[in-house]
Structure 1
Amino acid sequence: MYYLLFIVLLLIFVGVYLLYGNKRAQEEKLLHIRRKWGKPEEKSWNSKQLYAYHNYCNSSQKNALSDTIAEDIDLDQVFAFTDRTNSRPGEQYLYQQLRSGHKDPIALKELDVQAEEFAGNSGLREKVEMELAQLAHKDAYYIHELFSTQYNALYSGGLRLYIKLAAAIWIISLVLTVVLQNQFLFLLSLGLTLFNFYLHYSNKKKISSYVHSLPQLYVLVKTSKKLLKLNERTANGKIIKSIAQLGPLQRSLSYVNFQNYANNDPSDLISGILELIKTLLVIEPAMFLVSVDRINEQRENIEALFNFVGKTDMAVAVASLRESLPVYCKPEFTADGTALNIRDLYHPLVENCVANSILVPPAEGVLITGSNMSGKTTFIRSMAINALLSQTLFTSCSSSYQAPLLQIFTSIRMSDDLEEHKSYFQSEALSILDILQRSQSGSGSLIIIDEIFRGTNTIERVAAAKAILSHLAQHRNFVFVSTHDLELAELLGKEYAVYSFEEKVSDARLIFDYKIKPGILKNKNGIAILSSLGYPASVIKDAYAIGDALRKKYEL
């Protein structure tokens, strides 16, 4: 009887400790939610799982941003800046939306309505964030595997039967050992305990994906129910039906939900106790056996709830993002064939970025000249990033954004590929060929090219660039190209409007204003800098003479 009394007291202690710890955790979670509102958040991501969910979605999406485009526009940094989500499914959903280049005006309007609701009702938002945070555990990254993977049974025969009955057999043997104090029963209990330890740890690798995802599926269903109660406006027949159909599966998972209260620190007392209980009762393999068949039947419903949670969390992130921006606007999407008109555009990742405005007619490209570090690349990259944010998060880092829905293509970062035996020029040529082919689909595109064909000689670079840029402009594309080749401005004529970023020299220093100006680059600062650095007077004189001759030739 003393043993049983001890066990009862221990269970009461564990229960009280868990309740107290949960209350403290909830209070700290709410404080964290309030502190991070309207601010970028430093946190770690499971990049492998972000990409895994993206790759699953990408199999049915033809227009998703390629890895090359993502790298060109620093998509990972953009994601880090915009990610104000509270759950792992929210992170994955947000990342996927950015990578998809999503272009659905109806869905964007729905996102905006929900984001505005959260921005104007902090009480509702905080309650929603508290529920979403239930899915912040790193194991929640694996929920998508439950609908993106078809599972097969991993146990059969007598082992399958034993796993189903293992908890009852072990408890009965233990109770009989305590009550009867029989040596044989003691050895049996010890043997069962060791065998259960073997099953638990030898099979962890085999069922690792289920161990991660199944407990989180229980939380996903529970969280979805609470989100619907908090905001009934988001309810729709499909979500309600999915929750109802997942009811039996949720009930089969409910008895392992206690592990979600465990501390993430493996050295924590409660965490250790719960791990011991799971091991002795063979909970993880048993959970798999009961649930896996139902999972295969419920993949569509699981995905529906995953998307519901992801969309809700993304709306919170959008509201927080807008709160943090110095200036933002909601984009106005115009019909194909209309102009692109952006005012006070800036790069969200550049601190104190100088804003610029530009108006581009539908049949005209943009050629941008300027020296290094003058702002050319930052400007054209900000064009791509703002188009992406407008089409995925209905938020533009500008005071006004008017443009058609656009496919985004870039050629910015190129390098030699020694493994593929490709030169810099070959890599760039293949990148631009891909743009050339994909931008003729009939829908308008935004094409960003930095220093076109910089990897070959001047004559062939200018000749090839002129031919390709003329071709791109003829196919309803908005083309932004930065270049040092002033000859292109003359060759392209009225096909491309020419802009420049300029700088001034002061005491051997370059002073940039980072403002885009109509017309070709006219300053002679490069030679002036050489002079201020102490180059021989004869070199400077010769350079000025050649420069004047070239300007007369090209009427610059």
Structure 2
Amino acid sequence: MDEKDEVLLPTGDWDADGRPVARARLTALKDQREKVVEADTDAVIPVIFVPGIMGTNLKSTITGDPVWRPPNTDGVGAILGALGQMVVFLFRGAATRQRLLNPLTSEVDERGSLDAEGTIPEALARERGWGSLMRSAYNPVMAEMHRKLNDLMSAGKLQPWWSGDGVRAPAEYGEQNGMSAALTPEQCKKAAHYRFEVWSGGYNWLQSNRLSARDMIARIDQVILPYYAKRGVRAKKVVLVTHSMGGLVSRAISRLENYGNLLGISHGVMPATGAAATYHHCRAGYTGVSSIILGRNAGEVIAILAQAPGGLELLPAADYNQGKPWLQLGDNGARIPFNGDPYKEIYLNTKWYGLVPEGNTELLDPSAPTAEAASAREEEDGPTLSARTSFQINIEGVQFFHKDISRKYHAPSYVHYGDDAKQLSWGELHWSGGSMMSADGMETVSDNRNGKVKLKGPGGQIKLEIADPADPGDGTVPACSGAAPKIDVLACFRQGSLGTGEYAKRGKKGYDHQGSYNDERTRWATLYAAVRLAQGADWA
């Protein structure tokens, strides 16, 4: 090396404000080479990660105590903690769950555990809200975004990951809209003029996504953007990265609230038109380990969801599966919604196949007082809405929300979703086991609230149960809903065994819904989108 050559000092550490720091060492006097540190930019693109339902820690607005902490699964200690939490929930009845998980008395809790993986100091990660999210599902991808988006170029050259994996063609990762152009050095250079700083976008997932959108806007305008203004750092607009239901919140931010400080959105595994799995959970409870915490039967699930508009907004919308009927009643082909109105035909219908049939009315309010006590309370406090009426009001709100966001996406937006033959989801849902002359003519004999019913009608008695999922997807969101935004967004990545492209299939193995951001394909699509979105920034 010539004596006049420069030595570039790497920025391998971060200060308390998250700015890169270079560490220099003394050299021998005869070493006269110049030591160079690349100047840090004073322009920032805040990246806000918006999680899915149940991915945000919640606390009581009354006592301040935690009411929801999603169980982490990243290590022996975390798993043991999750098992302990499951034991606690095992002994919580429907009434207790309903009282604790009340949208009117819950708010975001930022006191949860976090792991920034050394990318930024823990205190800084906590200041940016990382502790409000499910650590094992979201902190790893947040750390990955911070590492790679702030390591795009050095000395005018692409850094190793970006010069290899980062410049592959989008089609290799399942892009369907024809955005075949790989990232160019010029695009990476433009993005490298900004520092990407990752914030959490935790929200109260029990309330309507419309209200959560307003809360998020307030957080951006009152916390995140002023954070930079006070420090003399330029940051005009933000990028939203979403998981699952977080996509509905973000669409409401953009299209219902018409928020102007968005640079763009990258959606992951979004139930764009809903998910039939939500109907299943309301009639049968969750399956597997999730059932212990989220609800083992219809009673435990309905107690929470009936009063939680956010969860109800995950039900299939009128345009789900392109408006085709998706609920099959019996084996002789009766299918609904027949008139394209799932709200009246299914969700508010009190027949045996309704979301909350007449026989399950008691599940809407498991802590309801006796008739005598209710009468006495009404005399003292005046008339109150019945649980069925309150539920109807919530469903009507769901219908309005679905209508308002139908086919509405921010411009620009990017989407990735799972379409895998082994990650089966309920695209359509089937009550199977027998045939009947008329579904409406059947009466319930028994309902075990785990997806099995016995019915009687003119032809006698039959037994039906909800069939296992049979449609490709990510285990929760079927491909028909994940792919719904395709024609309305810039790029749409179809990933899994039914996707196209060498890396989209990844040995024909798909990813599951909750853990999707721990997969390299979803991360690639997210990083690609972030660099493309940075091209619209103009404040560096």
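Read-outs throughout are calculated quantities, based only on the coordinates presented, and are distinct from any laboratory measurement. The structure presented is a predicted model; accordingly, all values stated were derived computationally and were not measured. Cβ atoms are built from the backbone, for glycine too; each structure is taken alone.
Tell me which structure, out of 1, 2, gives -8000 once helix-only ellipticity at 222 nm (-39500 (n - 2.57) for each DSSP H run of 4 or more, over all residues; to 500) is calculated. Computing helix-only ellipticity at 222 nm (-39500 (n - 2.57) for each DSSP H run of 4 or more, over all residues; to 500) on every structure in 1, 2 gives -8000 only for 2. If you rank structures 1, 2 by mean count of other Cβ atoms within 10 Å over residues 133-140, which sits at the top with the largest value? That would be structure 2.
Each of 1, 2 could give mean count of other Cβ atoms within 10 Å over residues 389-396, but the derived value 25.4 comes from 1. Computing Kirkwood radius over Cα pairs in Å gives 27.6 for which of 1, 2? The read-out was computed on structure 1.
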